[in-house]
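**Q** Have a look at these structures, which come just after this line.
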Structure I
């Protein structure tokens, strides 16, 4: 859907909606915590155009509860603070979960009730009636209230990280249509009921086209309460989603809700997908990434990603997926929430991996919206990082990563530990990937070990933190297969065949057979070798051992 942002809003002088905020969440109030207990009653309140090429104005009901330890301010516009409610409509079809609503306006809260939907309610102890949500109290906005354009304003007026509303020169302050310059920026409401009635049946509501509802799939709606000063750690329960079934009845859409409300990101509803999230340190809001991988088909895996910006103020300008240059990439795609074919993100492959970017800087992933990217690649899934680049300047790093499934990169071997140990370890043949056999050479060109010494390998999931040359194996472990440093649930059981060292320059050959377990893909293993002989001159004839440095093996393709 195209986002209908009044041009005047973007050109007004003196607006500071996107002023950078420095540091951590500066306004948080400990104990402030609301929970979106229910979303329900999705309805089409109006439409424009003729089916099946029309567009619909939707709204839904929400019930919020104060589950914290402080009363929540709920002042009616033009006063502050008060919560705002964001809405999303999504469809899951053909293995993809995507937003089908526009970048819709937000409902501004104007009064709080003292209902007991969640628990016994303690009426607020401060302010006039309706100005605070009391402890344990609930408040419900019905579908017609949440769909009333008199209380709906643009998301650009909200700093979602702090939950603060910029009222001066905003929609309510100026009215619509706004008067000519210098505008009515007196922080007194100018948007009237008469103006709202003239806007039409879908203005400012959640806008969805007939064509989107007509497609086969599973449909979801979500609401999110953005509350000024609520700590980031308490916001996960501010979102809830519910399934609905759209049916055209000949004159309008019936949007029957089904199943319960579910707290958390709507991306958790995506069948077969995994979801993770991260913030830009403690300096900005949260972004969710969901991924669904299918295949392989003819050697290619299909990756579908959906990215939801819950309340990240700076927005997201790029997505980066790690991928080595030898990977075969096909079928790349991108989906945003407008109908502007001229602002599509670019895609490129290079040393940084597969990068999707809003190159023109005109179409970032803004808060309360979901974008999609997808591609086919000849790389199986493994644990990785999906990196997000910030769209605008501000506090926090220019990029941050969400730990989630990505394509496995190419296998690699890196020498780890001492630069000049008395003995060395060399990968003679084989590529470190599940199901292959590696031939490893153990040599001691500068050591004291005499020809005929037995060789061995040691395999571990992590290097020894206090040993600079590798993984440090105690002598008592040097019998047969050595798997020191592995947790029981992560043990790998290779077949080790020791060879006798014949002398300098002629390394003993040791064979390591890696299991074909796909779970090993993307793991890093550490391999250390050694030579051992009985020293007749030693005390009690104890074995003497000379360890090599280590090899760091990344098990990719």
Structure II
């Protein structure tokens, strides 16, 4: 590796010779200048990696020199070194994009720390990440041999997501394939965990080992704010956001932007099977499992096979009936909004302050789900987001410019507002096809299917022959469900290769995976 270049500018440079010798012994190449004019010329000639710049020099001042250096190349870090500790000088330096500030007399430790910070931080942090990851890798691999609880799976998923996001910063470490294989191994083990325990969890709702499922989300995370509403001032609204198809990694990127505005409490719940909008989101708003909705509210249950918006058109009615069953009286009617296009989102963003007059606001945001589906439909989006890392980046870019972010920034100014954010399911990047057999009446989803005697290999799918055991509707006497595990997607034998290639490397939902089933619930309070 070539030596890192340092330019040190000081009109008393001879007094700094011991520091320069130390840097050279540490492997750095150091050029020196005693005035601003020479510094600018050396900067152009040698393209240094770091500049130490005296603030008080004869002739061109340090601040004037700083401006000229930043005009040539703003990316080169400049550390101001000065005797002057007045606040105005510091502010002026910061305003001119100084990168750090040291006060004379400087000692060797300060100089070396600055060099490591600006010249070696990526190397040091990547080495530390590699060390921590390899240790964590062995720990997770060891834990997979044990019988894990739901909470332990949450911890493993949290670690995998954290490592994936850290690795986004260091793509050249050579760990990507190792982590990808670990994701696959963990999802295979998690699928077995769900296959072995999911049905028992459903029928033991009060067991301490049972996770919170979709029908309990409103009860556990929204209701407490409504119940404690008595005695509060009228300007204490509750906002419940459901972002369709949001994964933990996508949320964490959004959280980075929201952290300056809010304190954020993070919990997790388990999405129901199938992890698809018509089942999962209706279940959240109704506080019931799909078969219970069909039984108690047949007039509101819409039969269908996919994520059609029409299958979720009764969410306000479901939520209203849930509150009635819990005997919670609101001060006014629920305000329910579903955002499925940009213009309508901007309209709601502009009106959001007026929603503070409502006791409960339920806002569904469909954009993340649309991004996932659009990536499959539009080659340009697949080119922009060819992998998980780029997909995360695309989500962050959307959120940064979204009406949702605008709403949350505005709501941070609303006194005592309670904000709960969650999702109905996540998505998984599907890379392996699995053959499925069914008749023409079989549902069309890629990650789950129901119909008469639908068949798939048990290695790739959970076979549900008794839907009632899973609180799923039985459409006909012979109805059964199959739900894809891991990163498989269902393909019929007819034109198998065509559809195998068409849907490979697409983000889908409805199946069993860590990404689809372990879902964040966030409670935000403005700082």
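Since every read-out is calculated from the coordinates, none of them should be taken as a lab result. Computed from a predicted model, the values in this text were never measured in an experiment. Cβ atoms are built from the backbone, for glycine too; each structure is taken alone.
**Q** Can you rank I, II by mean count of other Cβ atoms within 10 Å over residues 194-201 and just name the one with the largest value? All intermediate terms of the calculation are to be shown ahead of the outcome.
**A** On the way: I: 13.4; II: 16.4.
Of structures I, II, the maximum of mean count of other Cβ atoms within 10 Å over residues 194-201 occurs in II.
**Q** 13 is what came out when relative contact order in percent (Cα under 8 Å, 6 or more apart) was calculated for one structure; which of I, II is it? Present the calculation step by step, with values, prior to reporting the outcome.
**A** Working: I: 13; II: 16.
So the calculation was done on I.
**Q** If helix-only ellipticity at 222 nm (-39500 (n - 2.57) for each DSSP H run of 4 or more, over all residues; to 500) computes to -13000, which of I, II did it come from? The partial results should precede the final answer.
**A** Details: I: -500; II: -13000.
For helix-only ellipticity at 222 nm (-39500 (n - 2.57) for each DSSP H run of 4 or more, over all residues; to 500), the value -13000 is produced by structure II.
**Q** To which of I, II does the computed value 4.3 (distance in nm of label points 7 Å out along Cα→Cβ at positions 370 and 466) belong?
**A** Working: I: 5.1; II: 4.3.
Comparing all candidates, it corresponds to II.
**Q** Still on this structure: Name the one structure among I, II that FRET efficiency 1/(1 + (r/R0)^6) of positions 26 and 266 (r between Cβ atoms, R0 = 30 Å, to 0.05) of 0.55 was derived from.
**A** Going through each structure in turn, the value belongs to I.
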